[in-house]
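Enquirer: Please find the structures below.
All of the numbers you see were taken from the coordinates with simple rules; none came from a lab. Note that this is a predicted model, so its numbers are computed, not measured. Cβ atoms are built from the backbone, for glycine too; each structure is taken alone.
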Structure 1
Amino acid sequence: MQPDLKAQHAEFLKNLSISSLTPMQEEVIQKAVSTENLLVLAPTGSGKTLSFLLPVIDKLNPKSHEVQALIVAPSRELSLQIESVFRLMKTSYKVSCVYGGHSVKIEQNSLSEAPAIIIGTPGRLADHIRRKSFDPSYIRILVLDEFDKSLQMGFQEELKVVFNALSGRQQHLLTSATRLDPLPDFLPFKKIDTLNYLKEEAESKLKLRLVNTRSVDKIETLLKLVARFNQEVCLVFCNHRDAVERISVLFTNAHFEHGILHGAMEQIDREKNLIKFRGGACNVLIATDLASRGLDIPEIRHIVHYQLPLQQEAFLHRNGRTARMHAEGDAYLILAEDEVMPEYIDKSVEELKLTAKLLLPPPPVYACLYISAGKKDKISKGDIVGLLTKKGGLLADEIGLITTLDHASYVSVKRTKINKLLANIKNEKLKKSKVKIEIAN
């Protein structure tokens, strides 16, 4: 790698508060210099995003005023996560993120002055190509992140639209958490160099336990199991969104703080629940397999399979949210008497007996504060910290994760301080503007 690129990478890492690249990231970056088509096989949580963002930036021409790179991700959440990492790197390049559930007109306005990089979901990218929202003929590198997931979700036709719009001279960089054999026919190449980082070592540190229950008691059994984790971070998986909603009702009635995530939710609600989960305002997330891959969520200590998936691959991806990067983790299988253990699970799995009494844990350490202003309102994290400390009376260590969206911000604040804080800043302005500040619902 050229010395000036090394210095540039070091600056980006500093902006991300990362001390050094992982061996996988270094190999991908090095390989991308000379490889036309590259596939990176690596598990969720292994740092794939940075491994392709650095080669993308290296490929850009700072003098160009055209779209030079396209990054395709299977979900809105993953697209926004990639955009967030890119912005934190503080490059000089413009980026635009496009996805469903967001105004097409706003996106077209953003694309009218061509960004160097466009990040987006297959459907929305294909839509913009049909609308001629941007000129794809100058694109020099195409990244297909979590490509196997895009195929599983049925985005083949949309991906064909993307490929057909390109010049054919671009570099291709694909990432996947599963092997791709054979490659789909619509790809404009038949051979691809592969870097395989799909190791089985994480599975050896994952402890599986079985919790038997009656069908009529299954949700209550789940509540007892999660309560015994005593606010350690937990992800509960269901096969269907209606199960997520049913469980949420019981947890709400028990006054147990939690979040939910499934595909039928509005985008803002999905974002808000993930923000609260990342920030420790709720330590339990009840979700469909939407949460099994590609989401920027913290290291999970406990995985609970309320409903077991039919396919082993989905089971492994769920478990991949814990015991990552050489850490330990626990997975639990809740099985009713009328349910059958799938063939892919060892029948000798250890059984866990729960106590009959429900012992609810204390509430999470943090609560989540909503502020009705964000990045597009010229509000920075520093502005928010200034308000909460100077006017609100908080100490720095009483403020947790701060997330700024376009027109809203969310802040994790020590729960014991929240009421006094709200009283202190009741009539205060944020950067001379009147904003709504309240506990996030």
Structure 2
Amino acid sequence: MEKLKRARITSRGRVHEGIMLPSPKKEFLVLKLDSGYNIGIRKEGAKVEELGEVKVETGGEKKMETKKGRGDIAIIGTGGTVSSKVEYKTGAVFPSTTPEDLAKNIPGLDKVCTFHAREVFAILSEDMTPAHWSVAAAEIKKEIDAGAKGVVVLHGTDTMHYTSAAFSFMLQDSPVPIYLVGSQRSSDRPSTDARINMLNACFAAANGPMANVGICMHAGMDDDACVIHLGTKARKMHTSRRDAFKSVNVPPLAKVDYRSSLIEPYMKYKERGGKLKFDNRVNENVAMVYTYPGIHPEFVDKLSSYEGIVIVGTGIGHVPTNPFGDKLAKRITPNLKALVDSGIPVAFASQCIFGRINMDMYAAGRMLQEAGVFGHLADWTPECAYAKMCWVLGHEKRVDKVKGEMMRNIAGEIAERSEVL
């Protein structure tokens, strides 16, 4: 049993009551509320009223033994909720990706695979840049070259689908699986999905026949199983649900349940083996811009400082074109043409997310093609098109060559046929 202080804290006109926890930063107070959630409160201006001591059951400190040396699965930390740990005495959450902390925080991990772990960087996924993709891809290559039988990347969920798409191009034909894994709920919450996601990702990486880049997350709101989404076809579709990730325009790659040793492929996959094609060159000077009612042509002109653009338009292949000369409408196709003529490749993706682009169907799409914008018959997600443009421009500059590379299916980003899902 551990004795901790209960307190009532008043800050900025709000009153919070709970158990005082150790704080990782001296300028903050950490309070575990009666609901079970932890909050941080800035000390400056806060009034603290102690309400006495409480006893907290800790269960005692248990030293976790981890095997020395390299395990079969390389676990690489880049940050995110999934890489946090709970301090056993208090429930406070801290970032950690050491093997010892993973063994402690993810009970049963050593039963599904042997592993070694290291941190490449620890940042919020919204702070991830194409430069981070390049660094992480190089670290994954090192692990594959050193003999890892699978790689699991811990990543924040918000931009995980951008990173999985980038890895799909940078690490083509990987001989082993590369799975990104995250969690929607932090490990201090009763509804956390971190443990189930991690165990299934590591189990699939160690035992599955697939060698694709993918994202492993909850299949539904319960803990029955996870699904692996193809890295170029995954997208985060909900802010908070545990099954936030969906496969777009294709089925998931596979269903996984480590408890029943289930790995059930749903689509054609790349088998293990072969030789890695590695190219992590990337160009960060790419813009992804959504069109909207009333977008100003002058705004499009200002994109001329970029070396590549993904224009995310509407429907099956539309941007404002005003083909009938309405006096209140605007058109941006001449401005897009000017960008293309200046040597800037412009790709089209649809805000609809699901479905295939057909720029031959309506006048707007045909006008886009005449302007030099490409994307006809692609069914890529906007995020994948952006990641691919960054990668293609890392090694190619000519507009015609960029278009050819972009429109070539490299890692499943452009499906051969549309399926009714």
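Enquirer: A value of 2.9 was derived for distance in nm of label points 7 Å out along Cα→Cβ at positions 183 and 391; which structure in 1, 2 was it taken from?
Expert: This figure was derived from 2.
Enquirer: Which structure, out of 1, 2, was FRET efficiency 1/(1 + (r/R0)^6) of positions 7 and 239 (r between Cβ atoms, R0 = 25 Å, to 0.05) calculated from, if the result is 0.00?
Expert: 1
Enquirer: Where does the value 1.2 come from, among 1, 2, when distance in nm of label points 7 Å out along Cα→Cβ at positions 319 and 367 is the thing being computed?
Expert: Value 1.2 for distance in nm of label points 7 Å out along Cα→Cβ at positions 319 and 367 corresponds to 2 out of 1, 2.
Enquirer: Next question. Of the structures labelled 1, 2, which one yields 22.9, 68 when Rg and Dmax of the Cα atoms in Å is computed from its coordinates?
Expert: Going through each structure in turn, the value belongs to 1.
Enquirer: Given -6500 as the derived value for helix-only ellipticity at 222 nm (-39500 (n - 2.57) for each DSSP H run of 4 or more, over all residues; to 500), which of the supplied structures 1, 2 does it correspond to?
Expert: This value belongs to structure 2.
Enquirer: Can you rank 1, 2 by distance in nm of label points 7 Å out along Cα→Cβ at positions 247 and 359 and just name the one with the largest value?
Expert: Of structures 1, 2, the maximum of distance in nm of label points 7 Å out along Cα→Cβ at positions 247 and 359 occurs in 2.
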